[in-house]
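The following blocks contain the structures, represented as structure tokens.
Coordinate-derived values only; no laboratory data. None of the values given here were measured: they were computed from a predicted structure. Cβ atoms are built from the backbone, for glycine too; each structure is taken alone.
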Structure P
Amino acid sequence: MKTLLTLLSLLFISIAPSQAMTLLEAMQASHVTVTATASSSYSETRVVITNRRTYALDIDFSTVCLVQANSSQRVGLAYEKSTFSYYLRLAGSRTFTLFFSSRCLDQSRSSPSTGVAYSTFRSLDGFPTIIHALRNYYSQSQVWQITDNSSITAAWRAADPRNVVVRPVPTSRLDLSSPASWRVVSPSSINFQADQVANLGNARSGSLRLRVWAARSPYYGGTLSGYILGTLSLSPLNAGYAYNNINRNVTYSRPPAGSFYTVMTIEEYTTSGWFIRDYLNFPGTTRF
């Protein structure tokens, strides 16, 4: 009976998936409210979704990955089990409980804990091979072949927002001052310019690195997800000292084709790893 009611409430749409709104787009537009829980580690995900609109919404669930707060594996949604579809029409003003067959996207991390909610929803935009695998019922081992042993592996790992975490600094305080800029000078080289990187704190910093990122949205603190265009390594700075008039070429890594926001970060190495200390967003987007 439960399956029958679900089928009556969900109408599979056979038109092109590009006509659907992605789950993240629907969430960002406040069309829906969503909670997701690992109902069987990474192999099944329970999604409770409310359509807040009075009219039906066509939702594509295959372009999002989920992460629990314990930094477990990123998980992608393959298909809703009662309809065998990743693309669903949700009737207006209704709440639905859906069970998705799901796939682990980070083999090296611990499994999500069954019964625990996912705390983060992130886009898979920029990784069409992963989306294709989820939409076409690839097995778990086939998905791992893509994320762990293919041409996209390095970019997928670099896009993991948990690789860089922002934490406060009790003794050193690093400041990245404008004007700053970047430009690609050759297929393998990118130029960084920054007016100043200063240590305004009262202690010597750790090792530093200046980076330029390509991201899907402007950065305003917290974790940063995107593609690293280049990295300039800098030695530690004593308190009260600065690097002035930085103008250096470093190795360039081109992101996937598309339009991205770009941001320059200054990052410091500590005994706990690398952390972003300051950043500058560049206006508009750049097409690569």
Structure Q
Amino acid sequence: MPSTKKLSKHNEIEELALIANNLRKTIINMLLEAGSGHPASSLGMADIFAALYFKILNIDPKNPNDLDRDRFVLSNGHICPLWYATLAERGYFSKAKLKDLRKLGSELQGHPKFGALSGIENSSGSLGQGLSQAAGMALAAKIQGKKYRVYVATGDGELQEGQIWEAAMFAPNKKLDNLTWIIDRNNIQIDGYTEDIMPLENLRSKLESFNWYVIEIDGHNIEEIISACNMAKSVSQRPTAIIAHTIPGRGVEFMEYKFEWHGKVPSKEQALKAVKSLASLEGRIKSDYD
């Protein structure tokens, strides 16, 4: 967890970037132990999860059911190794549990299950459902007069699901300005590149035509992530979509940009190589903030 001492903005950004890289190392070890799972997007979204859970979200691991807490919904549930690693790092449950990923009877299943672990706000399985779940939570907050915000992460491949676009119409219609949708725009899915299979572009124009306020960011730039989420808080009468351009397999050179690593687990030899690659990235992060 970050230090409780007050940090300069410069040091805070560096610390968040280092937390993200540590999450990546944890993910590699979890997947190696499990023998199955999804590394590409889990590694690619680490900076966003670090920023959310250690800076942006109004949450308290010691009071996880606080009615006024912000909610986070994970729609592309196959990247739950990242969610589990983040929650454990943030103090929601013991890191010792992480070794049980995808094991029979474990609380850490291959898709998250609501109520199985502290901090898990939704169940997932079939893709395309998370935006609807998040919109429902945001509408409930409006009806109940609550001030909490709802954040939802989706992959870009799941934008091929019709339910996503029903929810994308619903949220602006209900003026859900307490809803922030983060799209992992990494351009891959399990069987290829999104633009080869079912092109999404011009994605920004499509969302804006549905009356979303749209922000595009570098999903590995901590400052841009924080700025975009803060900007979303100032938008009124409509929800915000953040298109986060990310690199699948971020930090592991032999995985980066390759759709083949969507759901393929590294061997022991590859895992060691991955950890070395992430150590190199850590060095570059520290160098950038010297």
Structure R
Amino acid sequence: MSGASAAFETRRDDCPLCGAVEISFLYAIDRFSTPFTVDRCGRCGFIFMNPRFTDAALASFYDKGYYTASAEYAYCDERAAERHARHVWNARLKTIRRHVSDGALLDVGCAFGGFLKAAQSRFRPYGIEISPYAAGECRRWLGDALHQGTLADHPFPSGYFSVITMIEVIEHLADPVFAIEECHRLLRPGGLLVLQTANFDARQARRIRERYAYFLPGHVSYFTKRNLSDALRRAGFSRIVAYQPVDFGLLPKLLKSRGGFRSIADYRAWFRIAWYHLQSTVRWNDFALTSSMVLYAIK
């Protein structure tokens, strides 16, 4: 892990999502060089790292090593397979445009800006990215529409955006309530917030428990479909639409996966991807077999 290794905040005794004091230990995650623990709220079911890494420690994870897979905790560099990733980005944009057809789109945690490149034919693209390395790369084409920083220090005015996307981002945030409320403030009436994260009420997360791969050093917040939807409603969003596993079909996933293939034998992965997608269609109310989910929240 990076130099942030043992820098933790003071342990908290209330839930960051609902404020309840019904907090209890859930798991110890010890497969990383710096182990951490997660607690669960007895009222809303929110799971969170406790104590969590300091803001400085979390920020230090997102250096060049994170984006080039040379660190213990790393990200899949989208630039290596951008042509294939566009299948997923374009499919998502097609779903977004069923709700909002044009205007300004803000991608929070935009990395190198691949999704924004795909979106710019229909929307005016803007990005927020905490990593100096990724932001520097993105700014080469996005210019001043890219803010290096966070939702807490951006320059954008209230009601400016038609769409805000946070794809696999909200789990990185220690104060998800602030993030949701700030997104609500930034959206125009009728605007759309797109959140993709894991559903910890699903059988997948419950069965694998502390071995679930979503427990990572940079992930400090873990949601269920119910408690995340409730938080969105408390922030003022009028309607929530849930997509499980994601807001597009199987074919874009399969086409994206080809970006990592090196031989014909790699196509065997399509059976695994298709099987996961098929299992994800088994759901009822708050129950789901798999943990993937995307929530669309309309202001």
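Which of the displayed structures (P, Q, R) returns the greatest value of mean count of other Cβ atoms within 10 Å over residues 174-181 on calculation?
Looking at the calculated values, the largest one is Q.
Still on this structure: Where does the value 2.4 come from, among P, Q, R, when distance in nm of label points 7 Å out along Cα→Cβ at positions 46 and 190 is the thing being computed?
Derived from the structure labelled Q.
Who wins on relative contact order in percent (Cα under 8 Å, 6 or more apart) among P, Q, R, i.e. which is largest?
Once relative contact order in percent (Cα under 8 Å, 6 or more apart) is worked out for each structure, Q has the highest.
A value of -3500 was computed for helix-only ellipticity at 222 nm (-39500 (n - 2.57) for each DSSP H run of 4 or more, over all residues; to 500); which of P, Q, R is the source structure?
Of the structures listed, the value fits P.
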